[in-house]
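Participant: The data blocks that follow each hold one structure.
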Structure 1
Amino acid sequence: MAVVGPDMISDEELAALMQAINNRYGLDFTNYERTSLKRGIARLMMKHKMENLIELWSMVLRDKEFFLNAIDDLLVNLTELFRNPDVWIKLRDHILPEYSGKALKIWHAGCSTGEEVYTMAIVLEQAGLLTNARLTATDLSATALRKAVKGHYPLEVLKMYLVPFLKFFPNKRLEDYFDYFDKHALIKSKYQNNVLFKRHNLVTDPMLDRFDIVLCRNVMIYFDDKLKKRVLDMLHGSLKDDGYLIIGYYDIMPDYGKALFDLFDVKTRVYRKKPVQNFK
């Protein structure tokens, strides 16, 4: 089988395939970063041993189930338990104390398979805020969401999370938060009770609720400037006044976003919503 690389897919072929997907399924990837999409298409073709783009085109448009599963390859779903521990330490020490004794609403936009969400639940418990918190976790991938809802992770995957976990909890064990079985571990149910997982397209679907904290980490790296602007407007509108936005270490806040959000902490990429009257 020929090796398929992203450089073998032309911009014209990519645009035609994305338009066909939009026409067939109503999902618009037009303003996603082209190189990332080409890498995703190449992964998908290699995974299914496809020789050319015509084979992929045919399968995507003919088989809806194939396409819905293919979203995971098109959109890289990378997440970890306690990823970038400094972010969680900043939350625990400098942000969550503001909400002591208050109801707290948090949105994880692009939650993937749920590790970030359950990290938040664990941090909230340590801060004494878990029972008063409501977490909404969304993703475009139905496959990723099914895994997230189960909270079921292979033991070899959990081992990879041990280093960041111990940076946050030097005197704790993962076994304190998971029920262990032969080859997998299950997040304890108390960390699932206040979480609502649902499918949501960050690009096209409105979010009608308002949140105190929104996490959208390492998602916008896949968007072009036009799409970043649209998403930042939506994230700004989804936050309560003075609410916090946390983006990923690899995300770059564009100048437009700096008109919407004040920088709270540069190291951890934490921003705070500016009052509406302060930006043009």
Structure 2
Amino acid sequence: MSRKLLVCLFCLFTAFTSVSLRADATIGEGVFNKGILQNPARTPAFVERDVYRHPGETLAFFGLEPTMTVVEIWPGGGWYTEILAPYLQGGKLYAGHFAKDSGVKYFNNSRRSFTEKVQASPDVYQSLVMAEFSPKMNKLTVPDGSADLVLTFRNVHNWLRSINEAEAFALFYKALKPGGVLGVVEHRAKPNTSWETMKQSGYMTEAYVIALAEKAGFVLDASSEINANPKDSADHPKGVWTLPPTLRMKDKDRAKYVAIGESDRMTLRFKKPSLTTTQSAGQ
């Protein structure tokens, strides 16, 4: 599928997303233990961001269970990893970090810092297995069809900027079991935002992300407003990086951007069709 056709698809999907499946997530007993969020091993500066990122509600919406095999894509400094690893003591967490042989200094430094963090707290991260993810190299070092859940938080815009977004979703699909779930949280642009503006701003339309996932074979299962922020206009001098936690404008209008908070975000749950569904569709 050409890029022009993909751009057309996301325009066509704009009307659809306004009436797409919407779901509110609640944390039920036994679904997600709130005590995990209060784990003293969590970095205090990370905990301060809970008010913007709603990790308990988000993970419950994605259907996280403690015995699952989960892949976290590009975990960065481990914001979600600090929550996921202790919770998955009866399961497995693949940390799909940057590729070892990326040749990119930032990627190498980030992976090294993350690895050191994991090695320093083996009890916290005993469920974690280091993996590599690079859509540019078509690499995700997770066994095919092994994952119950693939998670990516605020990453899709990075692959758009490097024009590897389609490859990323294809790798997620390959890693998941039939019936497995892909959970996506991403900075949300206004409907009909152009591809070039999305690339420059770091905000993406829901329609574009949905089109990417469906092109890879996924089905949209539900969407949620858990991580919505109506204060965010998605129109800032330095794109999404104008807002916390980056605050790229430094002291200029700092109070204004701090008051807005972190970005408005889509929260989308996709499913890889089960074998039964796939077989029925082919009959």
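Each reported figure results from applying straightforward, stated rules to the coordinates on display, with no laboratory input. In this text, all values refer to a predicted model and were calculated from it rather than measured experimentally. Cβ atoms are built from the backbone, for glycine too; each structure is taken alone.
Participant: Among 1, 2, considering only distance in nm of label points 7 Å out along Cα→Cβ at positions 87 and 167, which has the greatest calculated value?
Facilitator: Values: 1: 1.2; 2: 3.1.
If we compare distance in nm of label points 7 Å out along Cα→Cβ at positions 87 and 167 over 1, 2, the biggest value is for 2.
Participant: Upon calculation of mean count of other Cβ atoms within 10 Å over residues 47-54 from the atomic coordinates, which of the structures 1, 2 produces 12.6? Please report the intermediate quantities before stating the final value.
Facilitator: On the way: 1: 12.6; 2: 15.5.
It was calculated from structure 1.
Participant: Still on this model: Where does the value 2.3 come from, among 1, 2, when distance in nm of label points 7 Å out along Cα→Cβ at positions 71 and 263 is the thing being computed?
Facilitator: Numbers: 1: 3.5; 2: 2.3.
Among 1, 2, the structure yielding 2.3 for distance in nm of label points 7 Å out along Cα→Cβ at positions 71 and 263 is 2.
Participant: Tell me which of 1, 2 gives 33, 25, 16 when you compute semi-axes √(5λ) of the Cα gyration tensor in Å. Don't jump to the answer; show the numbers that get you there.
Facilitator: On the way: 1: 33, 25, 16; 2: 26, 25, 20.
Only structure 1 yields this read-out.
Participant: So FRET efficiency 1/(1 + (r/R0)^6) of positions 111 and 247 (r between Cβ atoms, R0 = 30 Å, to 0.05), computed for just one structure, reads 0.75; which one of 1, 2 is that? Provide the component values of the computation, followed by the final result.
Facilitator: On the way: 1: 1.00; 2: 0.75.
So the calculation was done on 2.
Participant: Thinking only about distance in nm of label points 7 Å out along Cα→Cβ at positions 55 and 119, which of 1, 2 has the largest value? Can you show the working numbers first?
Facilitator: Values: 1: 3.7; 2: 2.3.
Largest one: structure 1.
Participant: Give the label, chosen from 1, 2, of the structure having the highest value of Rg/Rh (Cα atoms, Kirkwood Rh), for residues 159-230 alone.
Facilitator: Numbers: 1: 1.08; 2: 0.96.
By Rg/Rh (Cα atoms, Kirkwood Rh), for residues 159-230 alone, the leading structure of 1, 2 is 1.
Participant: Sticking with this one: A value of 16 was computed for relative contact order in percent (Cα under 8 Å, 6 or more apart); which of 1, 2 is the source structure?
Facilitator: On the way: 1: 16; 2: 20.
Checking each candidate, the match is 1.
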